[in-house]
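*Asks:* Okay, got some structures for you below.
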Structure P
Amino acid sequence: MERDERRLISRAKAAALEVLLHNMHGPYRGLPRAAGWGYPEPYTRDLLVCSLGILTCQNQQLIKSLRRVLETCVKTQSPHGHIPSLVHDREDRGASDTTPLFLMAVGLYRMATGENEFLADAVSKSLTWMEYQSPSDRYLIGQLPTSDWRDEQWIVGYGLYVNCVAYAYLKLLGNDERAENIRELMGRFAVIGERQNRHVHEGLVLRHKPYYAMWSYKVYRSERFDLLGNCLAIISGIAPISRAKDIVKWIERESQALRKNGDLAVDLPPNFFPYCRPGDPDWKIRYEKYNHPGEYHNGGVWPFICGFYVAALVAARRFSLARQKLVALAGLVKSSRVADVEFGFNEWHRAQDGTPQGQDWQSWSAAMFLYAAACVEQQKTPFFDVIRSPCLSA
């Protein structure tokens, strides 16, 4: 890594820490805010994703703030164990990923602090809630459209992202048997054809493609690429190292094709591709207003997800490429849409020109940069190295 690149990364890390400290106290019960100016609310999923960067950088103020977030989640947890979409609002329910992220964050916190019984009763309730989220009454988690972090994208049935988070929290919490059952079912092929045989259970593996399906349910599936879900599959160890390397090669090859076609302007992959376009079977009329091709959830470049991509590259042992992408990410997070700051850590960028389109000083953009930088510096993925099975990583 060149001297100027090291300096850029060092400045970006310092700025990321500044963002998190600035956002640590918001107007809602003093809980952290999701972004420096645009999102004053304590969005549950945002703040739980931040746990990776916070626990890795080991800033005690931020760790104390994270603990308060987790403890407040317990206070607003539903009687059945569901975690709300806003940390402070027990009535804001319906998300498919907040409860899995809560369980994952508690597992990370326990590992970092050694408090192995932290929030034990709440964890037990949430684990029970998650068991009831399986439509087949087996192991894979089902979800409704727009119920995870993609509130403008349809994920139906067994979503890759949510099931990867479920696998991760089960491993972190020591429930290896149930985790392996999820991994085994995910490793089955998605059903092809017009009917499903009675005893054939759908999975998330695609024939003739190295990556996992974005979602699958009965005879339906999406073969569009979900960057966050596939990165989590690599980092957590769901994907064996051989598949992980193949997924990375595919991402880089397809990203190069997007750049050649003018559909991508930066050296980082979009969150989702190929983009949905008018006339496609999965195009929604609402996308015309909120989800244009190459924007938002329909192929926007999200810094927090690119942080997961850098971590996935380290997990796949592509260390040189991980350093390259970290430098690219440090360059991307410099730009801001409104704020007059050195590093904008914006929410998301339009794929076709790289311009920031979301809110500046987004907490999870900053936190995942810190985690990605730690992965490159240490040549390992903190917390996830422990749960990746040696036999899968060989």
Structure Q
Amino acid sequence: MLDTKFIRENLEAVQKAALNKNRKVEWDKLLDFDDRKKELGKKIQELRTERNELAGDRGQGTGDREKGKKIKEELKKLEEEEREVNKELNRILLTVPNVPHPSVPVGKDETGNVEVRKEGKIPHFDFTPLDHIELIKKLDLADLERGGKVGGFRAYFLKNEGALLEMAVLSYTFQKLAQKGYTPIIAPSLVKEFTLFGNGQFPWGREEVYHLEKDDVYLAGTAEVPVTAYYSGETLNEKDLPQKFVAFSPCFRREAGSYGKDTKGLYRLHQFNKVEQVIITTSDEENSLKFHEELQENSESILKDLRLPYRVLLMCTGDMGEPQVKKYDIETWMPGKNAYGETMSNSFMGDFQARRLNIRYKAKDGTTKFAHTLNNTAVASPRILIAILENYQQKDGSVVVPEVLRPFVGKEKIEVKQI
């Protein structure tokens, strides 16, 4: 969330940011409500001072009780109006997106994203490669039909080496980052509404989130939601920052905005498992941008360990999301698509989420400041399995297991079952 002081002092830049992120904001109402809030605050303070003075006079036997009664009634009326004004002001403030970093390209949609680099060698097969749907059927690694029967559209069962491969890539990634000093954490998928406002998914992305109305909780689409809210409402000490987490959680997304897209296979699902990186640090932008690059390096190192070709995109304003200051996406090569497909997303949020979640820290100079937050997908499965299966397939229909995953899977190759 951006505060009103920052908005007023940088109004042109903030309005431009909203325009470039394709978001409409009720700017006139926002400013009017902010003015009214200040006026009410001033009047209320004056009346409280007058009330306190009268109370002091009454203690000496000289107070005006009738006047005190009128002040009390007027205060009650103004305080009620103040609550309504604050409510409306906060409603509008929650719709103001973050301001992108100057290095972010301006663009309306994904066509404005900029390719930063490509890594790895795209495989060239001397046979006609299969896509992951054909491979999982041939090798009996998943059951999409029975998944749909049991769980509905976009549901699935992973089985045999498909299940082992998912556990392998998740466990490998989790251990790798824990060994780098990230605190390992298993995060809840059931979250309260404030966490989704806090991370910036609400109010914009409400239709993407499953709501369990009876219990009034939501299913999180990423561990970013609960882990970023871990310190909500708390004031940390600068000496204890940064806090770095590697978090595992099941994730749930309605995919309401993707009707007709990627309807087959394991690419776009309602439920999946993910290892997420989250950093909470000081409000030093230069330092935070270094952490942003650290997160990026972590994700790329996993793909390099898996020996998968990929490319890095710097996301443009219209495709980066409302809370982000700067965002990279990683797309991994998928032979079945004959194209790169998104597998990781790396975001620097500035203090946008910390303000919404009230995460502060006491700085060395004694001041209290809002923290910076960052998050990045380390690995998400089963989407990453698409790239593994398709890039590692062999002419005989088998799939070689990436070397770093073999201790977890227990074999070097997944072969067609002999009947």
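*Asks:* For volume of the Cα convex hull per residue in Å³, which structure out of P, Q has the highest calculated value?
*Replies:* Greatest value across P, Q: structure Q.
*Asks:* Compare distance in nm of label points 7 Å out along Cα→Cβ at positions 4 and 244 across structures P, Q and report the one with the greatest value.
*Replies:* Q
*Asks:* Which one of P, Q has distance in nm of label points 7 Å out along Cα→Cβ at positions 212 and 300, as calculated from the coordinates, equal to 4.0?
*Replies:* That value comes from structure Q.
*Asks:* Still on this structure, please answer the following. For distance in nm of label points 7 Å out along Cα→Cβ at positions 140 and 276, which structure out of P, Q has the highest calculated value?
*Replies:* Checked P, Q; max of distance in nm of label points 7 Å out along Cα→Cβ at positions 140 and 276 sits with Q.
*Asks:* Consider the structures P, Q: one of them gives 0.45 for FRET efficiency 1/(1 + (r/R0)^6) of positions 44 and 284 (r between Cβ atoms, R0 = 35 Å, to 0.05) as calculated from the coordinates. Say which.
*Replies:* Q
*Asks:* Any idea which of P, Q comes out highest on mean count of other Cβ atoms within 10 Å over residues 124-131?
*Replies:* Max of mean count of other Cβ atoms within 10 Å over residues 124-131: P.
*Asks:* Ok, one more. I have 3.3 for distance in nm of label points 7 Å out along Cα→Cβ at positions 108 and 372, calculated from one of the structures P, Q. Which structure is it?
*Replies:* Source structure for this number: Q.
*Asks:* To continue, here is another question. Out of P, Q, which structure matches -14500 when helix-only ellipticity at 222 nm (-39500 (n - 2.57) for each DSSP H run of 4 or more, over all residues; to 500) is calculated?
*Replies:* Only one of P, Q returns -14500 for helix-only ellipticity at 222 nm (-39500 (n - 2.57) for each DSSP H run of 4 or more, over all residues; to 500), namely P.
No lab work stands behind these numbers, since they all come straight from the coordinates. These figures come from a predicted structure and were not determined experimentally. Cβ atoms are built from the backbone, for glycine too; each structure is taken alone.
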